[in-house]
Structure P
């Protein structure tokens, strides 16, 4: 039993070591890939996505903007204080039913009916003896109200439905705009972190050199080979590098904290990894249903949508606050008086068809309340100001985008020139460094002189690498324009 367990453990460990490289390879994404993928988990991005999903509900129920029906039921029962005098018959009872059904065209259909029972005297009543019965009245009406400035006078497009569609598009645009800003911010921090880490590495190498240099100067100082002033000058130069190191370390921690907000992990040792192609599809995978050439005009698209939404809102506002024309037709059936215990017997066809007491009416009314208030004037001024502001902002955004694109192109050209010049200089210094190595090996120059030449070469190489990162970054930004 003991032998079998040992063999099982060996086989288990063998398979674990066999699959570990594949597990590591599967999770071995570049840091920039991890950063970009983690943007989808950002709190602000999640909230923007939630607002976009909620806009689909508003779009589905867009008719609730106008569908506000009204249903009213009432009953009024009146009794006398003295029951016996009126044969215990109630004074009256009135019941009503009113239904209003709005339409998106600015129309309202009204249905109404009422039923009333009232006390009345029979014709057989005398002064000595009064016989009380009940009369029944039935009233039915139908009417329609229409705004005199409906939206369909000005457009064939349903503003309620279109407004909901625009709201959905605006939420998607807001998500993509936020994602663009978040992506640019994350990539900016990533590139800055790479450059800072290179500078820190170079400064640390420089400080090691200065420690050796100060040690050599201390020996010279004790032997009288140099002055205290020269020694302190070297010490002061070292302190400048140390101060720069402190500042860079602080800036690195700040950037790492910002990246931690996206990824949930400590980002470091980034400057060794290879950069992705600026046009890599990864950068577009975090956006929502948008092409890359549309990214640059997201803000303008939002302005156009807001302009259209404002105009549609204006159409609805003018419809709601316009004069209202109302027409209604009603008929009233007055049934003969009957005893309270046989009220149903008068519900006969002839009492509805051949009853001279029945009547009908036609009502036409015009509601001019909107002329009694400056509401429409105020709304017109607000609408004109909103449209003017949107157009002005659209013009400013367009000019800023053109300026940004011009600056990016100019910056890229300048960086390319700097890279070319620095590359030539590095090739020259590389040759000279080989010569210095030969001189060092021959004892013509000191090791410190050679290390100082190495540091100078490394400083220029660090600058070149940082310039190449800058070139990648600005090319990345320009790919979205």
Structure Q
């Protein structure tokens, strides 16, 4: 009718309306996990475990339990056999979890999930996978935490200052509270959620139905503990530890579901069989090519990694990792003014021979001269610019921080900021990434470098389905 207007109604296939809070009256039922932490002792010893190369520390999760691994945490005290020495300060690596050479998730029946050189994987992945908000909530007992100090008091093991005061990751951790000649007794508390990207950090209530052992294999203490003669400088007269170390009172505080209705649901799911999307991490490459052009290709990426490829983590570590202070050194910040000595100057990755960047891009950090960036001579930060959507809200605050622990994560998942990923991805049983179940695929890394040998590490994160039913616990 003339003079009247009609409001166009949405097509029937469009989903429900989104209402503002002020006009939303429909009750929504809230249901969530409620946990009590139960103390699980290490299978090797109730009291003390020697901290020596290859020593295991194992905890068993009973198949009858209703548990949430991500809500659980590992706790122990790190003890030194005697005072460090006159004028000496005790240190270990920060910005990672340095203690464990291998992490193993091992069901009584079924295949294991094993991550070799776990400390290297943690150095490469945690700054990417952990949100800046989570970093700020952690403290010294967690080893991976925000420094809350000026850059001059947050030095790398080899002496570089941090870039950002207070909020950047702590790169070397004082084990004696910056007090010389002290016998270390340091309490460690590691949330299993910090084992990010692994099945051990699964944010789901589960009933495994069979016993599962979570095993940590310890690193050689001379690789991860050292002394310096300066209160806030871990690199001053740096020397590998000469003391004997031990782990005292190791416990896994296992989060067990308490809500009766949720437990009954898990029991019913188990009886009928259920499936959960889980991450799978595997070390795919470790080599030192050498030269000013270092090109590598991973072994075939296929169904063995899972149904979908989510990420490839790639980094270059110091070639002489056995030298004290260099074991977990993957810094690309070799100068304050030029990238001429950088481990990675420019690079490109290829999937099945097809470049994923149109041309070689610059590796962080972005260098400055006279207060202005000079890309032609001092380098660009192409990785930061292209990956910003993935890096947003992560522990990589800027290009320089990325350069301090340089890792390129070739991410095949949806381009989302960290907060959205945490809510929509890991917690929502989401399958995301590149399908790899059809054939063998190739992934290559090509780079220009300062002349020298560097240890190249690559870890592949895939997606698997954990199938659980009576007598069955499979990862497919």
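I have 29.5 for mean projected area of the Cα convex hull in nm², calculated from one of the structures P, Q. Which structure is it?
Numbers: P: 55.0; Q: 29.5.
For mean projected area of the Cα convex hull in nm², the value 29.5 is produced by structure Q.
In terms of distance in nm of label points 7 Å out along Cα→Cβ at positions 119 and 391, which of structures P, Q is highest?
Top value of distance in nm of label points 7 Å out along Cα→Cβ at positions 119 and 391, among P, Q, belongs to structure P.
helix-only ellipticity at 222 nm (-39500 (n - 2.57) for each DSSP H run of 4 or more, over all residues; to 500) computed as -3500: which structure among P, Q? Spell out each step's value before the answer.
Working: P: -21000; Q: -3500.
Going through each structure in turn, the value belongs to Q.
Of the structures P, Q, report the one carrying the highest value of mean count of other Cβ atoms within 10 Å over residues 223-230. Each step should come with its number before you reach the end.
Details: P: 10.4; Q: 22.4.
With respect to mean count of other Cβ atoms within 10 Å over residues 223-230, the highest-scoring structure among P, Q is Q.
Out of P, Q, which one gives 0.75 for FRET efficiency 1/(1 + (r/R0)^6) of positions 167 and 455 (r between Cβ atoms, R0 = 35 Å, to 0.05) as computed from the coordinates?
Q
For mean count of other Cβ atoms within 10 Å over residues 87-94, find whichever of P, Q sits highest and give me its label.
Result for mean count of other Cβ atoms within 10 Å over residues 87-94 over P, Q: largest is Q.
Out of P, Q, choose the structure whose coordinates give relative contact order in percent (Cα under 8 Å, 6 or more apart) equal to 18 when calculated.
Working: P: 18; Q: 23.
The correct label is P.
Of structures P, Q, which gives 2.5 when distance in nm of label points 7 Å out along Cα→Cβ at positions 103 and 431 is computed from the coordinates?
The structure behind it is Q.
Every number in this text was worked out from the coordinates using simple rules, so none of it is lab data. Please read these numbers as outputs of a predicted model, since none were measured by experiment. Cβ atoms are built from the backbone, for glycine too; each structure is taken alone.
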